[in-house]
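Structures given as structure tokens follow.
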Structure 1
Amino acid sequence: MAPVTVRGRWVWIGGIDLAYTSADATEAVAEPAAVGEDDDLRVLVAHRPDAGYVVGELDRIDLVVAGHTHGGQVAVPVLGPLITLSDVPRSVGASGLHDLAGEPIYVGTGVGPIT
């Protein structure tokens with residue numbers, strides 16, 4: 001976890017990679033409980049939104065930020081994403097701020113190639 005200050009408040013930012021259930025990821029999720037003060041914010045950046053499932057209330061993560069789904073690898077207007085390659089609900093994988101198993105998660109759509 002790395003601390004930064006935003007408007008006079010400490011924000012702790014940590015990250016995990018694709019293997020969100022690995023021992024390293026589990027340790028990274030548990031670390032915020034040991035750092036900072038109670039009113040600090042803790043953000044976990046994860047490749048897959050599925051990491052939101054392993055973040056429990058006791059783990060002291062205030063927000064999970066993830067990608068991986070690109071808003072749906074195949075998305076149809078009105079229907080939304082047909083494929084997200086994730087175990088989160090399609091509505092979560094589509095992107096945006098959601099509640100996943102009681103935890104706030106923001107899923108970004110990513111950036112495509114610049115031509």
Structure 2
Amino acid sequence: MDLKKIIELLKEGENERAEFKTSITKDSAKDLVGMLNTYGGYILFGITDKGEIKGLSENEREIKKKIEERVLQPIVPTPRVKTGVIKIGERRIGWIEAKMGEKLYTIGNVAYTRIG
């Protein structure tokens with residue numbers, strides 16, 4: 001994902017296809033499953049709910065590792081998504097881009113969807 005797309009998502013704000021998180025937590029896996037089971041979408045890490053860029057304190061390698069371990073690993077089956085890190089000024093933003101899945105995705109045998 002490039003800077004232009006990040007800015008576009010920030011301007012649109014959170015919605016059924018975009019979620020902003022200040023940090024990378026296990027709860028983000030539920031948001032991702034909801035996106036995979038609905039329309040697909042984007043999760044941006046290091047961004048407040050209001051779209052302010054706070055950035056993540058970790059380096060790029062640590063950000064990617066946290067996304068893998070906390071967000072992707074709990075999901076069954078393993079989702080095929082794009083992930084990355086982009087630097088805006090001195091701040092790092094982690095991101096996930098997910099297309100709507102062809103399968104039903106779950107966490108702990110629970111399926112989630114996104115509504116509004």
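Taking distance in nm of label points 7 Å out along Cα→Cβ at positions 6 and 94 as the measure, the highest value among 1, 2 is held by 1.
With helix-only ellipticity at 222 nm (-39500 (n - 2.57) for each DSSP H run of 4 or more, over all residues; to 500) coming out at -6500, pick the structure among 1, 2 it was computed from. Label of the source structure: 2.
Between structures 1, 2, the greatest calculated value of relative contact order in percent (Cα under 8 Å, 6 or more apart) is seen in 2. Here distance in nm of label points 7 Å out along Cα→Cβ at positions 22 and 102 is compared for structures 1, 2. The highest value is that of 2.
Comparing Rg/Rh (Cα atoms, Kirkwood Rh) across structures 1, 2, which is largest?
Biggest value here belongs to 1.
Here, each number is a calculation from the coordinates, and none is a lab measurement. Computed from a prediction, not measured in an experiment: that's the story for all the values here. Cβ atoms are built from the backbone, for glycine too; each structure is taken alone.
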